[in-house]
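Every number in this text was worked out from the coordinates using simple rules, so none of it is lab data. Just so we're clear, the structure is a prediction, and the values are computed from it rather than from any experiment. Cβ atoms are built from the backbone, for glycine too; each structure is taken alone.
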Structure I
Amino acid sequence: MDAARAVPARSALDHLLLGTSDLDEGIAWAEQLTGIRAAVGGSHPGRGTRNALLSLGGHQYLEIIAPDQAQSSYDFQMDLRTLPEPRLVNWAAATTDIAALVARAESAGQSTVGPRYGSRARPDGKLLEWKTLGVSSGLGGGTVQPIPFFIEWSAGSVHPAEDSPRGCELQSFRIAHPRPSAALEVLGAFGIEAEVTTATEAALFATVKTPKGIVDLR
């Protein structure tokens, strides 16, 4: 995302996070819904999570994320272990200049966390590396965070959308929140234009074209 101009959330989106309490169950759930079986990505050391991925077309993808039973600690920002069924819990916006975003946030009076460096080993042994910037908005509710974190992929890393199973395409994306104006203000501070509707709780909605037809994720 260009830190100097506003872009629609649909275009700014790098990936959607579909939280689930069990990765195998999440993969099966998504396959039944879309007709595409997500490929296991790997574990996030120190975070207590692991994932599976499927492409949403272009440089966008769905990350199915779940607790990693092989790790002794759990340090993910929301408790996926309590989810009764898979649901969209967060989203990431793409950027090529996190430093510029930090400066923009400071000038707009927004609090950020990071940058934080991350990596994981793919099944083929290659290392994916990135850095992220979190936003301390106070607008998250339960297991849903409507404000994205920002991700800048390392120049030497293959974007996950490029080698994840294909067949799905993101059609639309919107946000719901009890305080839509507050959410719009934070998003606007980072140059994102979004559709935010009023709801009793925070929620994310994505419409996806799949081999099994149009499906709605929430």
Structure II
Amino acid sequence: MIIIALVLSSFIVSYLLIDRMPGEMTSHWGLYGEADGSMSRGWVLFLLPSLTAVFSLLMVVLPYFDPLRANVEKFMGYYAGFIASFAAFMTYLHALTLAWNLGLQFNILQWLAPAFGGLMYSVGVLMEHSLRNWFIGVRTPWTISSDVVWAKTHKVAGRLFKVSGVICLLGVIAPRYFIILLLASVLPSSIYTVLYSYIEYRKEKR
């Protein structure tokens, strides 16, 4: 219901603001928050709400095709919470885009930092509570092959992504370096969890 409300509200607000928006709307910002791309009004107003609806629906449906669906059902509450967090993030991004094109002046990276931080933290929470499946989490050959390796890897991944979320919050006070903070925290966390799963699998096989 939260996801449906977010998506519908995005469409409704976009529709109500059509006449107040320019024909070409800012739709992209550079590494330092400078506007550097635009699209026609119709695309900008309805693209993000449409993507939110499509990806949210996809995430809801995917577990039903998972051979390990019984495992997913055990942490479905956390998974549903993550989907809601994703929808909230996309709705917030859409709101910032609309505000910018209405003429409000602000540093968009500074306002995006807490949203990315919250999203990364929600990823960490989901990781910590996920069980072995084919669609959600760190799905390497080694985690998929072992419940033990899956549990160890996702415990580590959960902590790392929570830390990444906190690091992203630094973008509020240092927006110029937000993209660097984001990449420097998320990419190493992702790479490390993959390597960690392989190492733990080799240990288990010994």
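By the measure distance in nm of label points 7 Å out along Cα→Cβ at positions 31 and 191, tell me the structure among I, II with the highest figure.
Numbers: I: 4.0; II: 1.7.
Comparing I, II, the top value of distance in nm of label points 7 Å out along Cα→Cβ at positions 31 and 191 belongs to I.
Out of I, II, which structure matches 2.7 when distance in nm of label points 7 Å out along Cα→Cβ at positions 55 and 95 is calculated?
I
Can you tell which of I, II yields 0.95 when FRET efficiency 1/(1 + (r/R0)^6) of positions 23 and 103 (r between Cβ atoms, R0 = 25 Å, to 0.05) is derived from it?
Going label by label, the one that fits is II.
Ranked on relative contact order in percent (Cα under 8 Å, 6 or more apart), which label among I, II comes first with the largest value?
Top value of relative contact order in percent (Cα under 8 Å, 6 or more apart), among I, II, belongs to structure I.
Can you tell which of I, II yields 19.8 when mean count of other Cβ atoms within 10 Å over residues 63-70 is derived from it?
I
Tell me which of I, II gives 0.4 when you compute distance in nm of label points 7 Å out along Cα→Cβ at positions 135 and 175.
Working: I: 0.4; II: 3.7.
Source structure: I.
When helix-only ellipticity at 222 nm (-39500 (n - 2.57) for each DSSP H run of 4 or more, over all residues; to 500) is computed for each of I, II, which one produces -23500?
II
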